[in-house]
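Presented below are the structures under discussion, each in the form of structure tokens.
Nothing in this text is a laboratory measurement; each read-out follows from the coordinates by a stated rule. No experiment lies behind these values; they were computed from the predicted model shown. Cβ atoms are built from the backbone, for glycine too; each structure is taken alone.
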Structure I
């Protein structure tokens, strides 16, 4: 069993649909494989991608899949999603 699943959003940062699909697929895969942590790499940049990901994670149908979300301490370019 893997300790975490990592998703790098750099290749799909232009499309909201691709971002949502990548994040949702990672969450479903982690839930299915009982992986406790999903690491989403958004990059440091201006923070727009991170804010889009955090907004997507706040949607009620996605919020049911995880326990909590945090931005990695010391690295603003990584969002950590802790599953139920």
Structure II
């Protein structure tokens, strides 16, 4: 993502749509389709379709959080809580 766009997005108000966009940008289309996210405090709660997706996200969590920081700003998401559960897709 270009730095100028990321800077504009960081200044926008935090909303569920902004969090969903940041998630899609951080993980890509395939993971996005297999998951749903909700920001609760500084924890991003991630529901996934299967244990395989949960493990993939956990393995990539450091990279995902770094990418989320680019869009949302540092410290907005400090933790990922990933569990197999209902995905509204």
Could you figure out which one of I, II the value 11.5 for mean count of other Cβ atoms within 10 Å over residues 54-61 was computed from?
I
Tell me which structure, out of I, II, gives -15000 once helix-only ellipticity at 222 nm (-39500 (n - 2.57) for each DSSP H run of 4 or more, over all residues; to 500) is calculated.
II
Upon calculation of Rg and Dmax of the Cα atoms in Å from the atomic coordinates, which of the structures I, II produces 11.7, 35?
I
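Upon calculation of relative contact order in percent (Cα under 8 Å, 6 or more apart) from the atomic coordinates, which of the structures I, II produces 32?
The structure behind it is I.
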